[in-house]
Structure P
Amino acid sequence: MRRAARCAEGGAVLRAEGTNVRCVTDSSARALARLYDHQLRILAAHYSNMGSGRADSAGYVANYFHELVGLVRPVLFLEAGAYKAEASRRVRDAHPGCRVVAFEANRYNVEQYRDEVGAGIEYLNLAVTDRPGPVTFNLRSRHAGESLRRVTGNSSLLRRVGDETEYEELTVDGVTLDGFVGEAEVGGPIGLWIDVEGASRQVLSGAASVLARTELILIEVEERPMWEGQWRALDVLEHLVAAGFVPLTRDIEYEQQCNIVFVRTDVYERAEVLRSLELHTNYLAQHMGVR
């Protein structure tokens, strides 16, 4: 027992190797990430994966995110990988005093939806990444010999793992969230919506200062490698836990791909947030499963 305590104090765990037992260092953030992942899986088990169950789960979690926006009241909302900027539109319509910025790297999407997005949103043809300057956006143009749409939300700074995809390489200006927001006083909390088809490492690595001022995040993650060099769900969980965030809920939008909602640890402790989470979880457990 004393040896286990000494290991724990040093940020390590006891691990058996043959007949020997030794202390092995294990990141506390990674350990917490695994615990949170397990908790989120238990929660997600209440959803149905039949019929419209997956799409319904995504809509339910998106609605809860926007409920939390109403509690947090960000003064700046940033949507990375905006496509049609649907999350930004909801925030603009519900919170007209909030500055809303939607980043979209695919220029064909921006050309298609700029007028529809309309006023009150800075809808920018920029890629959010970990360094400023021109970057290559890999637009999926053909798959298994079939032509694909240019106006699409399923392309990335990264390339897909091991499939028969051809790409149109688009050069687009890259920005970091830290560089875009700068060091100026924002005047209140920041909210983030991140849906960047596997490029979460690039977005989060360029957002250390922004994360320190962020209170609410929705981020799409993948459990299996879908994009070359990507962070998987546990990597994103580990990074955000280490940055001071707690995951509240997730959906099952696609198989091994989901959206997770995070709040800062101090936001989690607010009575109104705890109450909202109780109601969200209760409805999920009682009404979102197979009937």
Structure Q
Amino acid sequence: MITNNMVIKVCIVDDEYLVRELLKRSINWPHHNMEIVGETGNPLEVMQMVREKLPDIIFMDICMPIKNGIELSELILASYPEIFVVILTGHNEFEYARDSVNVGITNFISKPINNLDINQVLEKLKERVEKRRRVASKTMEQKERMETQSIKLREVEAELIQLKNFLRHVAKQNIFNCEKNHESHTTELIEGVKAFINKHFINKELSLTTVAKEFYVHPNHLSRRFSQEVGITFKDYLMTVRIEEALRLIKSTDLKNYEIAARIGIDDPNYFSVFFKKFLQMTVSDYKKNLVAKQ
């Protein structure tokens, strides 16, 4: 993390060795929390030095061979706009240097170098560097907080997805159990209804409505469930039970048709005859004759 306690790095670019030495020796750099980290008098070495040292401030002589200070400053600031460049210029070059302020140069110091002037410039630069560092530090802190929040958010989202999947699984399991229980309950209900019919078919009042009432269900519900479970309607099942009992009585007794009808819950002998013929495709008399013929 960037802090204001970090030393401010300074580089010096001047082709005059004595000027570089004067700058290094005449200024109390630690007092300004600064350190000379690099120097060169060769314009061709400037960019490599900047890349390696990454200075906060560069003191640049305006008049050098190959490339002048303004051209070098423009080249440096194109790649490292955060660096503060201070131009060292002679009196006859000062107006030219001021005209080049649009390059992004921070300040100008005229030669011969005056300690008071340079110390004032250093204090201002120190404030600007520290201010920039505070802004950068806050930006970094905000970025770290956002990254931390983003990580926490992703963790929460992952937990929510896991919870959602768990709840979906539980819901499916509950639905399956409910359906299974419902099917079991339905089977128990229908088996109970069948047993009730088998026991009470002799009751001529027996019907879907009376049986539904007996089992505390709606007749429509019972009718639908009964057909699904048994494969035939409630009415057809009741008639089947009654016809089976009628056939048993015909085979094992000498009861008259009206007596058999009464014993299977049908009080109208004529309806019994119609009912019997509908199911067996023959009359009671024909059925009895067939029984005798087989004997």
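Read the figures in this text as sums done on the coordinates, not as results from a lab. These figures come from a predicted structure and were not determined experimentally. Cβ atoms are built from the backbone, for glycine too; each structure is taken alone.
Calculating relative contact order in percent (Cα under 8 Å, 6 or more apart) for structures P, Q picks out P as the one with the greatest value. Looking at distance in nm of label points 7 Å out along Cα→Cβ at positions 143 and 239 for structures P, Q, the greatest value goes to Q.
For the read-out P(r) over Cα pairs in 5 Å bins from 0, in percent, a value of 1, 4, 8, 9, 8, 6, 4, 3, 2, 2, 2, 2, 2, 2, 2, 2, 2, 2, 3, 3, 4, 4, 4, 4, 4, 3, 3, 2, 1, 0 was computed from one structure; give its label from P, Q. That value comes from structure Q. For helix-only ellipticity at 222 nm (-39500 (n - 2.57) for each DSSP H run of 4 or more, over all residues; to 500), the calculated result is -11500, so let me know which of P, Q that is. The value was obtained from structure P. When volume of the Cα convex hull per residue in Å³, for residues 207-262 alone is computed across structures P, Q, the figure 87 traces back to Q.
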